[in-house]
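So, here's a batch of structures to check.
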Structure I
Amino acid sequence: MEPTPQDAGRRRVASWLMDMDGVLVREEQAIPGAGQFIARLRERGIPFLVLTNNSIYTRRDLAARLRTSGLDVPEEAIWTSALATARFLELQRPGGSAYVIGEAGLTTALHTVGYTLTERDPDYVVLGETRTYSFERITRAIRLVAGGARFIATNPDPTGPTPDGPLPATGSVAALISHATGVAPYFVGKPNPLMMRSALNAIDAHSETTAMIGDRMDTDIVSGLEAGLETILVLTGVTSRAEAERHPYRASRILDSVADLLGDLD
């Protein structure tokens, strides 16, 4: 593990936020030490949330997927870009309406906060992740945005991983709609620190005593940094030590994996 200059003034961590892919699981397999880390958080009653930019799945879906990987994470300890988007819209325009391109994770979250889903004169066009993007629905979204609907996207990720290679994701489809309309979306998910702040509010945590664990500098670490959290980069995902050093900002700590954090919970 590599200490950084920030180690000297390390803050007390009372709450934890963590990315899911690359931190707890990799290709549907639990990362060694992740199960023990989650179990110890639960045993000690330490508040935590598992974060993901993926808006396809509901909390229940994700909890079930994690269980099949050997990780016992309760539904209420999961926070998605879909939930953050719904919370944002609820605060911005309570009881509003939206035309949605997305799946159950997003539509359920919007229904839960009292939003009406409609194709006629919606307050917002909300774009999320989906397994199959419909050209007809994208065309409809373009016409609605051009007609004055506000454009929101759950996250800016341009691609998503599959066993066969990258798949176009929310950011790529958002670029298509933007290019056709001249209207840029507001992205709610990481790296927008709004995702972190909504997660903090969800568990009544404070930035001064919360740490964010992630495997990506350009989403997890920068959004945690901008939200005022301690940031911990783990090397079990997509970022190497050398790649981390190329960024103009640094994580508070760089560790091999979440297993190296078990001592922090003693």
Structure II
Amino acid sequence: MIKTLFLGILQGLTEFLPVSSSGHLVLAQTLLGFSEPPLPFDILLHIATMLATVCFFYKSILEALREWFLGFIRADLRSSWGWKTGWAVIVGNVATFVIAILIKGKVAYMFQSPLLVGMSLIMTGGILWYGSGKKGTATKPDLKSGWVVGLAQGIAVIPGISRSGITIVTALARGFSLEEAFRFSFLLSLPAISGAAVLELLEAGTIDNFTSSLPSDWLLGVVSSFACGLFALKILKKVVLFGKWRWFAVYCFIVGVMALLVGMKGV
């Protein structure tokens, strides 16, 4: 039960806070002796955090969908936030897919290397430090910005690179306002996470194979992941709006150095 609860909390908090969930999973496996969660349980944890995102941003999601679909029949909506955001999210996920395919072969190796995870966490710390104090403007999402932020999201498949951190800071660098950068980062993540979950479900095989591989207390992990995900989103929104990135930057620097020491010890 403790392991299931720990993995749920770890997934829920680190999936959204700018500290890299995949990087923390690698370190938990190395330092605490935790094995990687079975694929079906890992899928459910990702679905739980995805549902937390949907619950947190449901008004923005409904607005974007309405304006995007109506934009095909109403020319006056083709300059609306929802129309521009919809296309930016689509283009951004194409960019994410391209990057993910290009580096897929190397990522599997990185998951076995605390040394590389440490380097990536230090890089995340640098990105967050750079993003601290950036205010952005009132720029709406557009195709070019969607593509650039999507490329950043693709890079975040590397364990130790925070998806939320790198996409929000990239959006700020593109001129997004603080709130828009926060919102766009997570709207962009939904197709990528749901697509990855579908692929993992297909890989898991039949329903019987899926359910038989789940730990007996899987529901505890899923609920804790969902609850911690909502909590982390609220915290992150305050971090972004008030520009308090440097606390997380320092955290990533410290954990990154620790991972480097662990990695060098094992060389």
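Bear in mind these aren't lab numbers, they're just calculated from the coordinates by the rules spelled out. No experiment lies behind these values; they were computed from the predicted model shown. Cβ atoms are built from the backbone, for glycine too; each structure is taken alone.
Could you figure out which one of I, II the value 17, 10, 7 for semi-axes √(5λ) of the Cα gyration tensor in Å, for residues 146-185 alone was computed from? Before the final figure, lay out each step's value.
Values: I: 24, 9, 6; II: 17, 10, 7.
Of the structures listed, the value fits II.
Among the shown structures I, II, from which was the value 0.5 of distance in nm of label points 7 Å out along Cα→Cβ at positions 82 and 154 calculated? Can you show the working numbers first?
Details: I: 0.5; II: 3.0.
It traces back to I.
If distance in nm of label points 7 Å out along Cα→Cβ at positions 98 and 218 comes out at 3.7 when worked out from the coordinates, which of I, II was used?
On the way: I: 2.5; II: 3.7.
The correct label is II.
Match the computed value 1.5 of distance in nm of label points 7 Å out along Cα→Cβ at positions 162 and 178 to one of the structures I, II, and report its label.
Details: I: 2.4; II: 1.5.
Among I, II, the structure yielding 1.5 for distance in nm of label points 7 Å out along Cα→Cβ at positions 162 and 178 is II.
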Thinking of I, II, which structure, once helix-only ellipticity at 222 nm (-39500 (n - 2.57) for each DSSP H run of 4 or more, over all residues; to 500) is computed, gives back -26000? II
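Assuming 0.7 is distance in nm of label points 7 Å out along Cα→Cβ at positions 50 and 258 as calculated from a single structure, say which of I, II it is.
Numbers: I: 0.7; II: 3.1.
Source structure for this number: I.
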Out of I, II, which structure matches 22 when relative contact order in percent (Cα under 8 Å, 6 or more apart) is calculated? I
